[in-house]
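Alright, structures below, take your time with them.
Nothing in this text is a laboratory measurement; each read-out follows from the coordinates by a stated rule. Keep in mind that this is a model prediction, so the values were computed, not measured. Cβ atoms are built from the backbone, for glycine too; each structure is taken alone.
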Structure P
Amino acid sequence: MSALDSIAVQAEYETGNVVPLLHEIRHALERLLNGEDGTVIDMRSLPLAPGEEKRIEDALGKGEVHADLDALGPTTILETSYPGVWLITHRNTEGEVIGRFIEVTRFPSILESQPEDIRTGLTALGNRLAEDSA
């Protein structure tokens, strides 16, 4: 065994995808501001080295809005420090991250009421009003 064998070596690497992703988010914000549709970026589909996802989160920062949703497991919705840029994290019932998305939009699609749900709510409210006036 040589003296070199006793030296701890830690290999670190980067994919180089952090800065290009931030540029893509900037372009998506510009498109959104110009009336185009929002953009969804699946962070789990990106080749990222250990620590790069945290660098992206740190670069985006935290905004004023934080929402927790419980549907088939907890979902956290965070506005970043850049209005219109949202970080969405889906977890399973064991708390493991099963999806991570950056949405560039006016409001996250997961919070948008679906037409069927609105129809059900309209019927329920109508029924309630009918019962109250009977």
Structure Q
Amino acid sequence: MKDGIREMTMSDYPEVAALWQEVGMWPHAKEDRAWLAAALGRNPTCALVWREQDHVIGTVIGAWDGLRGWIYHLAVAESRRGRGIGTTLLEAAEARLRELGVGQINLMVYEENAAAHAFYLARGYQHSPVKVVRKRLLSP
């Protein structure tokens, strides 16, 4: 299999889940195999993986809720960072969302993740005056 970007499939799940655990962004409440299958079903062309030597080393999930686009789980293996993989994945997801008619993309970043903030700001994202609030209906 050629190195680079391709659409995510459920066969990627074990490696995707391992990467998300490695970088500390998973698991969250209800984000399991069933959640990923549903996400891929809703936006099949916007969830992407980056493979090198037949291993998943990067991911991004683009989603559209009918009003706004969202970016979830942009992740690159720590050992592969700084090579433009995250930027390439982000731009590919943005392009696919744009093709669907999305006019605005939102994403959430933990306040303490200064590196992620800097990454997104350098790629044209802006701080929003909206504060995210949440209500957990299920335990993690």
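Once relative contact order in percent (Cα under 8 Å, 6 or more apart) is evaluated on every structure in P, Q, the highest one turns out to be Q.
Structures compared: P, Q; top value of distance in nm of label points 7 Å out along Cα→Cβ at positions 28 and 60, i.e. the largest, recorded for Q. For which of P, Q does Rg and Dmax of the Cα atoms in Å, calculated from the coordinates, equal 21.6, 92? The correct label is P.
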